[in-house]
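Values in this text are rule-based calculations from the coordinates and carry no lab data. What you see is a predicted model; the values in this text were computed from it and never measured. Cβ atoms are built from the backbone, for glycine too; each structure is taken alone.
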Structure I
Amino acid sequence: MGFGDEIMATGMARGASERGRRIAFGDGKRIIFGPWSEPMFRHNPNIARPGDERSPDIEWIAHHKGHRLYNSVSPDRKRWIWNMDFRPAPGELFFDESERTFAQAVGSDFILIEPNVPRQKSVAPNKDWGVAKYQEVADRMLAHGHRVFQFGHGRDRLAGVGVIHTPDMRLALSVLSRTSLYIGPEGGLHHGAAAVGIPAVVLFGGFIPPQVTGYPTHTNFTGGAAACGSLYECAHCRAAMAAITVEQVCEAAQAHLATKVAA
């Protein structure tokens, strides 16, 4: 998953420092950081770093690149098998002053829509709701007077929305913390939204079950499909995404926004 895995890890580590402990993500002997670990764990007092293996305050959790608690690969290596007993706790991110200043300069109280999926991954087609549907959602939100933005990466650009360029994921998440709502696919940004306390409408489709990587504070759409976990493009996942309507997403978005205003 990438950044999402590490954001979930921060949820597993939440509160450790208050107990005088730090969480070591690894195999019980070696702390294992992947390419996205350091950015997501930066400034986090709950997490031990490589080299801390002999420290007396660490507790081990076997969640690391190549071994995740929420899934395992099938014997034929064609799909993920989901651990239906796993539930994520919202993550925790510690922004520094420069990151907070960057986000403040962007502004606040806008909707962030993410139409892009990670095209480099074989599962990307199974998470793709389609840029045309995202465009219609954006158009309807704009028509209701909402400010709408997207990040400036990926090939899919929406007409009529603002574009926010962020040099890295931490800055993107600091911006996300100032939004009113996230709308987009299951992935790093939906985990980030949960970590920074932002409501979300998440397009899960038929790839991964929201019971496993979703959050009860978000609205999670599956299109009525059971999750197949296919590592390759599949008709089942395409049909699940097709079953999620623009009307459903817009109604959920307006409900979250109305709740936020009432609060």
Structure II
Amino acid sequence: MVKTIGIISIKGGVGKTSIVASIGASLANDFNKKVLLVDANFSAPNLGLHLGLIQPEVTLHHVLNDKVDIKEAIYESEHGFHIIPGALVYSNSINPFKLKSKLKQLKKYYDVILIDSSPTLNNEILSSIIASDELYVVTTPDHVTLSTTMRAIRAAKQKKTPIAGLILNKVYGKKFELGLEEVEDACEAKVLAVLPHELDIVEALSKNTPSSIYKNTRSAKELRALAGAMIGEEHIEKGVIGKLKSLFAKPSVPELNRLSLIHQQ
């Protein structure tokens, strides 16, 4: 069955949009899934910009105003998935709560629909929460972001949309950062991926390429493993090292959490 997955946060700059693009690319290329990415950040859409789609003629804004059929707003990415972008400039108001019904029309065409939500606690993020079957919350290991993450989780629980887990991004591995246990205890949710802060991610963004398929970095491997867990499949890296690690290396906490998620599905 098709899954509609929302990626949310209530703070800009945590890397949510880059993560959406990278997970989408991995699902399409590593798991051979039919994937649609949706830019539901209505006030400040930039998913299209991440992928080199600068001025799309037809967007989700037009769809939500019933000016076009949703199929007309779908663009094919060179990275193996489809995308519905938002309009960078749009003068008319929209009804964000139409998102769920509009996406329902597309479920028979895709295996996974990924929603990139607004980073603001308003009707925009609520529309993503309502339209999603499950949610993943992006956070960083600091107190300021953690407080907003807890607010995002509360909003999701109020709408009764399941939270599958947390994605801990931009991790430096320093003592001053919050630890996994602190984050999990505060949010009452499991960390499913820890993404180190890497310059290769910024370089990939400059090339309009999802980082999961740009270079084989630590974060790229973590993103591929997370993408697999989202659809109930375990991803083992290719090559001798990847196979040896799966046999002998002690799994990390996020790895164990991903396996737990896979077994639940």
Winner on mean count of other Cβ atoms within 10 Å over residues 125-132 once structures I, II are ranked, highest first: II
Structure from which 38 was derived, percent of Cα pairs over 27 Å apart, options I, II: I
Label whose coordinates, when distance in nm of label points 7 Å out along Cα→Cβ at positions 101 and 237 is calculated, return 4.7 (choices I, II): II
Source structure (of I, II) for mean count of other Cβ atoms within 10 Å over residues 53-60, computed value 12.4: I
At a computed -9000 (helix-only ellipticity at 222 nm (-39500 (n - 2.57) for each DSSP H run of 4 or more, over all residues; to 500)), which of I, II: I
Of the structures I, II, the one that 2.0 was derived from, the read-out being distance in nm of label points 7 Å out along Cα→Cβ at positions 37 and 61: II
Ranking I, II by FRET efficiency 1/(1 + (r/R0)^6) of positions 13 and 205 (r between Cβ atoms, R0 = 35 Å, to 0.05), the structure that comes out highest: II
